[in-house]
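Asks: Below: a set of structures, written as structure tokens.
Rule-based calculations on the coordinates, nothing more; no lab input. Everything quoted here is computed from the prediction, not taken from an experiment. Cβ atoms are built from the backbone, for glycine too; each structure is taken alone.
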Structure I
Amino acid sequence: MALPQTKLDATEERLSSLTLPEGGWSGAARKDALARLREYGLPGRRDEYWKYTRPDTLVQPGAPRAALFDPGEAPVFDSIDRLKIVFVDGVFDAGASDDLSLEGVTIERLAEAQSDLHWAQSLYGVLEVKGQDPVQRPLAALNTAYATDGVLIHVTGKPSRPISLIYHHRSESSDAILHHVIKLDAGAEATILENGPAAARFNKCMEVDIADNATLHHVRTQGRDHERRAATHIFARLGTESVFKSFTLTANGVLTRNECVIELTGDDAVAHVAGACVGDGDFHHDDTVFITHDAVNCESRQVFKKVLRNGATGVFQGKILVKPGAQKTDGYQISQSLLLDDDSQFLAKPELEIYADDVACSHGSTSGAIDEEALFYLRSRGVPEGEAVNLLTLAFLAEAVEEIEDETLSEEITARIEQWLIRHAG
């Protein structure tokens with residue numbers, strides 16, 4: 001079916017502001033993505049999966065301006081021994097990055113990978129294409145077509161340090177498009193960290209292929225920049241007895257849309273996706289998750305908690321699809337919000353679609369205010385009201401934070417939440 005003229009015009013206007021990278025091993029995937037993007041059109045408010053989030057500033061030709069912001073605190077994960085890979089406004093910064101050599105892994109820049117037979121050729125854009133069915137994700141197709149940088153990470157063993165992707169925002173009108181490809185061989189294990197605002201407008205795609213018996217831990221923070229606008233995508237494919245666990249903390253930002261599309265293709269695979277967000281005022285945060293069970297005895301968890309105040313908005317759209325033959329599926333989904341005033345809102349759309357009969361799947365979504373009895377209990381024991389509210393807020397977010405297996409990382413995330421609550425008290 002032909003696109004409406006208004007959507008076609010908006011798409012072409014956006015594309016006119018971009019330059020398609022040419023040649024190299026990714027050229028065919030980029031051209032395919034561009035063709036698909038022109039078929040889909042960029043998202044609009046009438047699209048079903050964008051009904052709760054206005055995509056206007058994510059698709060307009062020029063990036064909205066975003067003032068630079070100094071948080072006045074140490075960078076996230078700074079106390080952790082990690083291999084640092086730094087991007088400034090979407091461009092790799094060699095001077096600020098560590099040597100990319102690390103045992104058990106090879107790391108290359110997307111912009112510099114030259115081999116015509118590069119291993120990433122079999123993955124770049126491949127998982128993104130699969131993630132377009134049954135729901136079109138045009139911003140991901142735009143990313144595959146136009147990404148100018150990123151990293152290609154091939155994990156062959158068990159690296160001794162996490163790989164830390166750090167994004168800096170130095171230009172008020174920057175527009176960054178990054179694409180990462182991560183491949184884990186059978187039995188490999190790695191941890192990927194991400195943090196930083198990246199750009200005034202940020203479009204990031206991460207394709208993750210996890211082979212049999214391999215494990216990937218992913219922990220990221222989004223924040224420290226009040227005016228950030230970001231659209232991120234994770235496309236993950238899991239083999240037999242593999243594990244993928246991802247956690248995201250979001251604080252601040254005008255608009256954030258995080259999409260996660262996971263396919264469990266091997267028996268006994270495990271996928272956990274969790275998120276905690278804290279928003280104040282002009283803040284719109286959207287988690288959209290789609291998990292497909294296509295193998296036997298697999299487990300998935302979606303745990304999302306949002307704390308909203310002063311008119312902030314939170315969105316959760318989560319789906320579990322159990323295909324025929326995916327018996328003994330264990331699928332769990334919970335999305336909850338804590339509204340600290342009457343002006344904030346939480347919009348949720350949990351879904352289950354099941355075509356197997358031996359499964360245990362559940363979903364739930366709730367929204368409410370601070371527990372007045374618990375607050376009274378703490379106040380009656382001398383805890384000041386602001387501190388009591390913060391304690392109850394941390395307790396509310398705990399189920400999501402507990403999805404982080406590494407205790408050091410979990411403590412780091414909790415400390416960041418505490419700092420945000422203190423700054424926004426009152």
Structure II
Amino acid sequence: MSQSWLAQAIARASAVNDWLQPQRKESLALLATQEWPGRRTEAWRYTSLHAFDKLALTSASGDVKQHDAPAVAGLNSLDIVLVDGELQTAIEALQLPNGVRVSSFSNADAQAQEVAHAVFAKVKPAKHLFGLLNDTLAQQGIIIDIAAGAEVQQPIRIVNYVTAGVESHNRILVRLGAGAKAAIIEHGANLSGSDAAAFNTAFAEYLIGDKAQLEHYRLALHGGKVIHIGGSHFQLHNEARLNSTLVGYGSQISRIDADIHHAGEHAFAKFNNIYLLAPSEHFDLHSSIEHAVPNGTTEQNARGIVGDKAVAVFNGRIHIHRYAQKTLAELNNRNLLLTRGARVNTKPELEIYADDVQCAHGATVAEINEEALYYLRSRGLSASQAKVMLSFGFIQELITQMPNHSLADWLLPILHERFVAMEAE
């Protein structure tokens with residue numbers, strides 16, 4: 001049945017015809033060779049897609065009420081808002097910092113199209129089925145070009161709201177020139193409440209030039225019955241630096257793929273991941289770090305909190321190629337189960353073909369420490385308050401590591417509120 005849904009999606013994609021058609025055509029040809037993932041598909045072994053059998057969704061209507069980006073005290077971001085993949089912000093009216101060009105697929109001039117052709121489906125690996133689907137169906141997207149040497153102080157925030165009963169696809173393409181510095185926030189959220197069924201794919205590609213620095217955040221705050229599948233993909237060149245934080249909620253199906261490709265020497269990537277699953281939700285994070293050249297460094301820390309009858313999946317892979325000598329890479333995944341009914345499937349991997357490297361990986365799955373819980377209760381806290389405090393402390397360290405303190409201060413009470421709701425359920 002789901003294979004039939006894929007066939008229908010391919011048929012719809014075949015009708016899309018715009019200036020991205022050359023790349024879309026290549027992805028469409030690859031998509032036509034794909035089989036629908038099942039339990040025997042290793043990358044989808046623990047994530048069932050049976051929910052697609054019952055999907056009855058429409059495309060965006062185009063008459064959605066205007067919505068603003070969430071207010072964040074002290075952030076002072078340059079905001080671009082989409083609803084169900086439809087652009088609501090007037091791009092041409094934005095007051096852009098020096099060295100920044102922003103375009104949409106619908107208003108891209110020749111220069112913006114040149115940037116898009118250099119990035120679109122070039123950074124994201126072709127192995128991602130829903131990435132190929134997004135290649136062919138995302139008719140609207142944001143193109144950001146940061147000039148060489150530009151140091152952009154104002155964060156750029158792209159907010160994509162998802163509404164009930166709608167299927168949508170959106171794309172972000174970013175090129176940072178040599179020596180450029182920028183901060184970009186990808187923010188996805190529900191617009192119609194957590195009980196609304198919807199399907200959204202959201203993929204972003206980042207081409208980071210020599211000595212460029214990207215501060216990146218992905219907030220996948222959907223939850224409920226939404227099916228959200230997406231990815232953030234990075235290519236780092238010589239001495240490029242990436243500091244990325246991913247915060248994701250579980251939902252009916254929530255799946256994010258992240259790829260970091262060290263294509264230049266002396267590149268550095270820090271990748272922090274936080275995922276929180278309310279009861280019966282599902283979250284799947286697959287990350288792949290490719291060290292293709294020498295002298296690269298990667299630090300990845302993933303922490304998850306899993307509610308009752310929820311299922312978390314983590315598959316983190318670091319691949320050290322034969323000539324990637326002097327690589328430093330570390331991957332850690334820690335999970336906290338709120339009840340015995342919660343489940344985590346974790347698989348950290350190191351694949352090493354070079355002999356002069358320093359690498360480590362590990363994973364833990366644990367319940368709340370009973371001694372710590374007893375201690376807090378002996379100090380007058382209720383069991384619920386104590387559990388929330390211990391859970392909050394489990395991920396707070398990664399939040400406080402975020403370079404943007406305004407965003408961190410805004411996020412902390414939101415996550416605290418979700419903890420309280422998770423415990424109440």
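Asks: Here distance in nm of label points 7 Å out along Cα→Cβ at positions 35 and 315 was calculated and came to 3.0; which of the structures I, II was it taken from?
Replies: Structure of origin is I.
Asks: Computing FRET efficiency 1/(1 + (r/R0)^6) of positions 115 and 219 (r between Cβ atoms, R0 = 30 Å, to 0.05) for each of I, II, which one ends up highest?
Replies: Greatest value across I, II: structure II.
Asks: While we're here: Suppose you compute P(r) over Cα pairs in 5 Å bins from 0, in percent, for residues 43-170 alone for every structure in I, II: which one lands on 2, 8, 16, 19, 19, 16, 11, 6, 3, 1?
Replies: It must be structure II, since only it matches.
Asks: So FRET efficiency 1/(1 + (r/R0)^6) of positions 75 and 395 (r between Cβ atoms, R0 = 25 Å, to 0.05), computed for just one structure, reads 0.40; which one of I, II is that?
Replies: Checking each candidate, the match is I.
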